[in-house]
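Any read-out appearing in this document is the output of simple, stated calculations on the displayed coordinates, not a laboratory observation. The structure presented is a predicted model; accordingly, all values stated were derived computationally and were not measured. Cβ atoms are built from the backbone, for glycine too; each structure is taken alone.
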Structure 1
Amino acid sequence: MTQHIALVTTSYPDGAPGSEAAGGFVKDFAQELSTKARVTVIAAGSLCEQATSGNLTIRRFAAPRLPLSLLSPLRPADWMPILLTLRRGGKALESLVKEDKPDHVFALWALPSGYWANSISRKHGIPFSIWALGSDIWSLSKLPVARSILRTVLDNADHCYADGYQLGMEVEKLSGKTCHFLPSTRRIDTVGPNQLSAEPPYKLAFLGRWHTNKGVDLLLDSLSRLTDSDWLKVSEIRIFGGGPLADTVKQGVETLKAKGRPLEIGGYLGKAEASALLCWADYLLLPSRIESIPVIFSDAVKLGTPIVSTPVGDLPRLYSTYKFGTIASEATVSAYCEAIKAALNQTPSDFLPNLDRARQDFDLSIITDTFLNRSAGIYTSIDRRHLT
């Protein structure tokens, strides 16, 4: 009998600028899952609406303010939108249970989705799982009340997942129960194989939020330290995204361009455009200061694009496993500049065998299989290999 999974999330794309970047992989996960089970997504939206396609139904509840990721319990002005969101999300899930009881509720993420799932489980006996997000654990857990709620919902969940190894260990410390690794990845629409340059000059690209955590300012400072001889090995650098450091990014790019450096700047990209950028690039620039395993990492390895990264979060572990490009000795301007120089002195295609191994481990079909196996109490050899 086909399982009915209720996927409850605050990160489902709605067409607004930046929503694809925030929840593109959630949409792909839901679509892939719907090829193997019946899936109903409960997600925030500007209006209450419902749409069904095949085995996938999207039911949106009206949130008072979007995106939800910008709401903070530390700001009194956000308290009312947060309370309204909590009430409406809980009612939306309750309504689904009364109309079409699911076999399992999968909460993305621990708060507020896990709170809704835990409440429904207590009232109706429906098992639930939680896929933890970094901001759940690293930010909200610092608040005493939120930490208590987090511990409760994680402890009551049938299964806990995290899309990073270090994040998973933090979940285990907080909850006292096993947390399984479940990588977040998108379905990639390839625009053709990446034809990596055989020799310099090379093409480099950055795509992500313009935020200090993502290190776009660190990247610009690193680029400013490259020498004239280094720049002779650079064909072009494209920086795409958006966020709170927009003014800093624009000013930094203009300063470099005034010196004759070949840079291009642009806004957020949809999945197809992001794939095209990665296929164009010889190297993806990943200068994060704080990171778990970014979705852009799996995008790059699937498209065969080597990566120049900082050694934060799970990236050193991934580098040890896959040797996906070059990695800085630390997350500083000088160290990242040296990592870029090291990449410019290597041939990108030499990394392709390693990227191919990573591509197999971030296969979306295997990821959804392992989730369904666990939710149904089935454990296979593939499940153990990828989630332990």
Structure 2
Amino acid sequence: MGQKISRRTFILGGIGIMGAAGLGGFGFVHTAAFGRAPRGARLERMMESPHFVSGQFENLVPVPIMPEEVENKENRFTAMWKFLFGDKSALSPSRPLLSKKTDLFALPKEEDIAVWMGHSNFYLQIGGRRILIDPTFGAYASPVFFINKAFPGSNIYTADDIPPLDVLAISHDHWDHLDYPTVMALKEKVAHVVCPLGVGEYFEQWGFDVARIHEEDWDASIPLFDDLTIHIVPSQHFSGRFLQPNLTEWCGMVFETKHRLVYYTGDGGYEHHFRDIGKRFGGFDLVLAECGQYNMAWHPIHMLPEETAQMAVDVGAKAVIAGHNSKFALARHPWEEPLVALSEASLDKTYELLTPEIGEAVPIGWAKAGDFQPWWERMT
């Protein structure tokens, strides 16, 4: 699988390279924001993983990022050009997104609460612990100022709005999940970092205490506190802030306390690992699910909304909040399409599809679908 990935430059991975080429080339990609490749003892540990093959991580099921039957219809340069400079009138909202900013400092720590902050950024309080997942408070999901700008109204939080964190959880190293300015602004508030193999290299380079960086392979568990265990679970995706892909691992995460199970899918395509995760944990109080930035050209590594709905059934979700949408246009579907399509696909399902506005607090275990209105319908 690693060879298939390396022969196919996924469109979003190429964006950073194009921007770098225009802003100084070699020197630019060696700035702190890009991070550095894993080395030393960390690299030796990665090489012991059964998922690290021929110098790259690979998925459980070998998949190409861009299948040949799709790739051959349109060369990669043309596809990237359309993505960067084509008509984007439907890709972003015409006015600022609706939001309900919650004062996170005022939330009682004993209450189990989730707050969606746009895209894949979630704030969790479970078991009295504060967790922040894949935060991107920057204006762009890229290393340059003119690519992947955040939608108006989607960036309502800054690092100053975040209380001291027990855990900063990072699923993989893509720019829309690991944002250097955001991480550095949060640095003094973070007690522990949890991430998949190799991603810890960034945090070590950026000056985080190595003793507080916890990176593990798929199916490993991290008993971080007596009342919180974090499980690293597989996803079907890829990684890369470099010219060479898949030097670090990608993952989903399960957050387990005495009374709650919350599953964050991370990015990834639909496969049998979801059923395996459901069997292993026996269902979840809440699933924070990928739903957005999909395209048939890279279908193996991003779920369609109908697949997100099936995933929720596979893992035994009681409730679902859909992320990876409503902040960046990383694909060419209309910006609201993921939420519309998932709502339709969820009508005959047993879980509660929760659709809070960005920043709205959701009580875990108590929220019902009827508590939230389709806020995107009020945007038109």
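The table below lists the values:
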| item | result |
| --- | --- |
| Origin of the derived value 21.7 (Kirkwood radius over Cα pairs in Å; candidates 1, 2) | 1 |
| Label whose coordinates, when helix-only ellipticity at 222 nm (-39500 (n - 2.57) for each DSSP H run of 4 or more, over all residues; to 500) is calculated, return -6000 (choices 1, 2) | 2 |
| Test item: distance in nm of label points 7 Å out along Cα→Cβ at positions 258 and 306 calculated as 3.4, pick one of 1, 2 | 1 |
| Highest-scoring label, criterion being relative contact order in percent (Cα under 8 Å, 6 or more apart), among 1, 2 | 2 |
| Top of 1, 2 by distance in nm of label points 7 Å out along Cα→Cβ at positions 106 and 218, largest first | 2 |
| Structures 1, 2, by distance in nm of label points 7 Å out along Cα→Cβ at positions 290 and 314: label with the highest value | 1 |
| Parent structure of the calculated result 16.9, 47, given that Rg and Dmax of the Cα atoms in Å, for residues 50-97 alone is the read-out and 1, 2 the choices | 2 |
| Origin of the value -0.53, -0.83, -1.17, where log10 I(q)/I(0) by the Debye sum over Cα atoms at q = 0.20, 0.25, 0.30 Å⁻¹, for residues 282-321 alone was derived from one of 1, 2 | 1 |
| Among 1, 2, structure where FRET efficiency 1/(1 + (r/R0)^6) of positions 130 and 266 (r between Cβ atoms, R0 = 41 Å, to 0.05) as derived comes to 0.70 | 1 |
